[in-house]
Structure I
Amino acid sequence: MNWNPAIAYNDLPLLPPHGFEETSKIFRQTTKSRVALESLHQAVNLIPNNEILIQTIPILEAKSSSEIENIVTTTDELFKYIDADENADSATKEALRYRTALWTGINSLRKCPLSVRTMTEVCSSLRNLNVTVRKNPGTYIGSSRTQSPIYTPPVGEDLILNKLQNLSEFLHGEDPMDPLVKMAIAHYQFEAIHPFNDGNGRTGRVINILYLVEQGLLDQPVLYLSKYIIENKSEYYKALLNVTRENAWEDWVLFMLRAVEDTATWTKDKVHAIVKLEQKTIDYIRSNSELRKIYSRELVDAIFQRPYCRVSNLVDNDVVQRQTAMKYLKLMSEHGILTTLDMGREKLFINHRLMHLLMSDSHSFEDF
């Protein structure tokens with residue numbers, strides 16, 4: 001193979017990969033991953049109000065996808081500032097933009113198929129500025145220990161755009177290749193093209209989710225795929241590089257398929273736990289003589305859409321008026337459903353059981 005880590009890889013082969021085969025190992029793992037995704041799909045459809053998941057799971061994905069790029073914040077900080085990030089630190093603001101970029105991509109899919117335009121819009125949203133593909137040489141991925149190049153992506157605006165267009169055409173080509181396998185191959189290709197000056201890793205991981213939604217394998221972007229990648233970060237980068245070095249497609253595709261299976265199963269279990277906690281909360285409210293007077297499904301949904309609830313959340317969702325909202329939230333705090341946190345002149349109400357559930361790898365929570 002004509003590849004040198006210190007030289008721009010302008011000869012990066014176009015897709016589909018030459019000589020690639022869906023081996024029996026890949027076929028078996030694809031089947032397992034699809035079963036796990038279907039189980040997640042069924043779990044999500046059990047929830048009457050999908051907003052509960054749409055507002056929570058992508059935050060977990062944002063945290064881990066950002067952490068892969070050494071942008072480190074906490075789940076707690078992300079939820080605290082989800083509606084008002086002006087006082088958040090820079091890492092939290094940047095991680096929250098992952099969630100914004102995800103929804104930018106979802107909205108783009110409603111207008112046209114996943115394309116080079118989608119990729120550019122996602123990266124622009126991530127970086128909070130209008131980006132274009134790299135025009136100048138000098139970009140490389142290097143070792144922090146030795147400072148030497150590990151990989152140098154292709155250079156030249158037209159070359160990069162042509163390779164991205166080929167990637168988009170591969171994703172939508174009429175062939176028998178399973179979409180999960182296509183996603184894995186396309187993810188390598190996007191990272192190898194490395195089309196933007198910054199934000200390529202996070203953009204590539206958003207594209208993974210968008211493609212699964214576009215192909216109907218997910219109804220909503222609630223797969224916590226970056227969880228597996230952050231837990232297996234060294235293997236992730238090793239498998240990526242080995243495709244370039246050795247054309248080791250099978251190992252790479254299997255890694256990504258296992259990531260889908262593992263995180264689909266984990267996310268499904270988390271969804272079931274959230275549903276169970278919400279029902280326990282409803283039962284507790286209905287069983288209490290004071291709380292049952294304020295009960296509505298809309299009120300409970302509001303405190304589950306985000307663990308940190310503001311009075312404005314209830315008002316904006318037309319649950320109750322502002323004065324009544326404060327009264328209801330305080331009453332739920334007095335009965336241990338919520339806890340309070342003063343942030344300057346604002347009071348936040350924390351669904352601490354939900355917060356613990358989202359921050360923990362376990363799917364258990366404290367009973368009432």
Structure II
Amino acid sequence: MTLQRRLFMIAAASALTAAGFAIPALADNSLLTSTAPDRQEKLVAAAKAEGELMLYTSIAQNDIEPVIKPFEEKYGIKVTVWRASGGDVLQRTTQEQKAGRATVDAIHISAPEMEALRREELLQKIESPYFADLIDGAVPQDKEWVSTLLSVWVQAYNSDLIKKDELPKTYADLLDPKWKGKLGFEMEDIDWFIGVVRSMGDEKGLQYFRDMVKTNGLSVRKGHTLLNNMVIAGEVPVGLTLYNYMPIQAKKSGAPIDWFALEPAIARSNGIGVAKTAPHPNAAALFTDYMLSDGQAVLASLDYVPTSRKVKSPLENVAIKIADPADKLDNAKKWEPLYDRIVIQGHAD
């Protein structure tokens with residue numbers, strides 16, 4: 001779903017409120033912005049009294065239980081999960097809240113979609129003692145959502161077909177004709193495209209992608225899992241846009257796949273926020289605290305890149321550039337047509 005379509009759905013959902021659907025009364029959320037010394041003790045008590053929370057997320061299906069189980073065991077709070085793509089989570093959250101359906105408590109999706117929810121005033125401000133542990137830029141000024149992890153795009157290759165010493169060392173190396181017909185790309189990774197273009201300078205970066213598709217082409221696939229599996233199968237020898245944890249996990253299971261990172265590696269933040277109409281806001285805030293503290297080590301154990309400086313990153317030696325979610329939202333009319341024409345359609349003019 002394109003960003004314009006998602007924003008259209010937001011506008012359509014907003015009309016429901018105007019048509020007379022009332023937003024329900026909010027639960028007591030006074031602790032969410034507290035910075036008092038006893039905040040944590042009171043928040044835990046209030047969260048346990050609520051006893052449950054609903055989480056909407058785009059976290060990989062296999063990783064959901066390892067992430068939430070320690071929280072449930074520590075606090076005795078049940079987490080019900082609805083998982084879908086970030087775009088679908090954005091659409092469902094918006095429609096429900098604008099229609100006055102207080103269903104979701106916490107939302108965990110990618111930064112552009114979190115920022116879109118913030119702009120629609122569908123999230124509420126929170127404070128956390130764990131904000132101080134996070135990398136620069138993880139906590140937006142408004143504090144209505146916070147980054148928990150970085151989805152870093154790395155390059156993966158079939159280790160039966162390509163030797164490590166043959167790998168490209170720079171983005172420019174991908175223009176070598178020896179890579180013709182061997183490069184795969186996930187079709188929704190416009191953030192990576194924008195990040196690479198911006199890192200090179202717009203004019204030079206756009207020309208770089210035009211040269212790439214003209215010289216070597218891109219095999220565009222839908223779904224990162226599919227692309228990862230195609231690299232393993234050797235159908236696509238090199239995948240240019242895979243989340244770092246995917247080839248790492250597959251390699252650990254014995255698959256003929258390995259990864260490398262062209263620098264700067266482009267990353268997109270994934271963040272968490274508490275819905276403005278959350279029926280269990282204290283449980284959602286406590287879960288947010290968990291995701292920024294104990295949950296950071298859990299994420300790292302699953303090969304995600306944590307945002308806490310206290311937890312070792314699996315990509316600690318890789319230069320990373322974090323994509324600006326506002327750039328994607330504010331400049332969609334510029335980027336989406338260019339992306340569609342150059343990457344999706346493969347036009348080099």
Structure III
Amino acid sequence: MSRPEPSSAPSGATVAYTDGACRGNPGPGGWAWAIPGGAWAAGYDPATTNQRMEILAAFQAVQAIEGPVHIVSDSTYVVNCFRDEWWRGWQKRGWKNSKKEPVANRDLWEPFIELALDRQTTFDWVKGHSGDPMNDVVDRLAVAVALSTQNMSGESPPTEEQMGPADSSGPRSVSLRAAVVGLAADRPALRDSRIPEGSPYSVVGLRSADLAQSEVGKKLRRHMSEVLSAQAQIRRDLVVLTGLRPGVEQIAADAAADVKIPYVVVLPYPNPAAAWSAHTREVFDAACEGARSVLTLEKKLPVGAEAKRAALGRRDGWLRSVSLGALVVTDGVNGEADLQLNKFSQALGEEVWQIELGLLH
């Protein structure tokens with residue numbers, strides 16, 4: 001298989017640079033992809049390996065970009081899989097390597113290989129830390145999210161602040177840079193042109209299909225309206241961001257509408273309500289109709305529960321990166337809600353308001 005240079009990517013293919021980083025191996029990590037002069041994205045994983053982040057960076061790029069993609073990576077692990085067609089041997093041997101051992105990272109490789117072949121994806125290798133500008137961009141982005149734990153994305157090239165400081169010292173071990181890299185709690189929110197003008201304020205927390213119709217859910221709706229009204233006194237152009245998942249996020253849309261505050265629906269991927277009950281879908285559809293706008297962050301529908309959870313994590317990271325404040329609803333039991341509270345508090349500091357259901361009167 002010939003190996004074209006990045007400048008001679010197949011006609012019609014979008015060139016995307018990719019990279020991964022890891023704080024320890026295993027440890028917290030980050031992945032990133034970027035189109036020269038265009039869109040980019042970077043994501044965080046709390047417990048991963050360097051190789052997984054390299055795979056995921058390329059996988060995410062192919063998922064996000066329409067049409068054929070030409071991946072440029074400094075990972076021989078990723079590039080050689082396709083350039084030297086390692087995948088043929090893996091499949092022939094029933095996903096065993098040449099040593100007859102299970103192929104590492106099969107859960108990522110299998111869907112990625114299928115997608116890459118279907119999309120006629122091509123690959124090229126670039127030496128890391130060799131002065132290639134775009135390789136440096138994705139390296140810095142992957143390091144930044146590994147340290148800040150916040151997903152990021154944009155439609156135009158990332159800023160110096162988003163990438164963190166340049167460092168071409170070599171390995172992807174980023175723990176020594178932790179003190180100087182990351183998005184601090186007092187940092188300004190990133191501006192995303194897809195959000196209508198205004199001051200974005202996220203509402204997240206407990207997920208429950210039965211919450212909205214319960215007595216405590218009705219109390220929550222009233223209390224949430226009071227909190228949002230108070231926030232609107234501080235920020236006259238307040239815009240509520242909600243994902244409309246059953247529970248707190250659907251109540252958020254109702255509470256915002258009750259006090260005539262506009263809200264934007266932020267979906268992690270297309271049609272997340274497809275598997276919900278008929279009544280819950282009706283509520284979802286009505287809330288979408290009442291929104292100022294509906295924003296879908298990722299173009300592809302994830303396959304499997306794990307991939308959907310990962311997409312929700314990326315959505316939460318995006319919300320943290322663009323919001324000026326947040327309201328997080330917990331119940332003292334649900335671990336997912338507690339984790340959201342922790343991460344939003346790390347990102348937004350004192351601009352996070354917590355409501356604990358058990359304390360509502």
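Read-outs throughout are calculated quantities, based only on the coordinates presented, and are distinct from any laboratory measurement. If you're wondering where the values come from, they're calculated on a predicted model, not measured in any experiment. Cβ atoms are built from the backbone, for glycine too; each structure is taken alone.
Out of I, II, III, which has the highest value for distance in nm of label points 7 Å out along Cα→Cβ at positions 202 and 322? For this comparison of distance in nm of label points 7 Å out along Cα→Cβ at positions 202 and 322, the top structure is I.
Work out the source of -0.62, -0.90, -1.17 here, i.e. which of I, II, III gives that when log10 I(q)/I(0) by the Debye sum over Cα atoms at q = 0.11, 0.14, 0.18 Å⁻¹, for residues 82-257 alone is computed. Clearly, the read-out refers to II. Can you spot which of I, II, III the value 16 was calculated from, given it is relative contact order in percent (Cα under 8 Å, 6 or more apart)? Label of the originating structure: III. For the read-out distance in nm of label points 7 Å out along Cα→Cβ at positions 58 and 290, a value of 4.7 was computed from one structure; give its label from I, II, III. So the calculation was done on III.
Tell me which of I, II, III gives 20.1 when you compute mean count of other Cβ atoms within 10 Å over residues 90-97. Computed on structure I.
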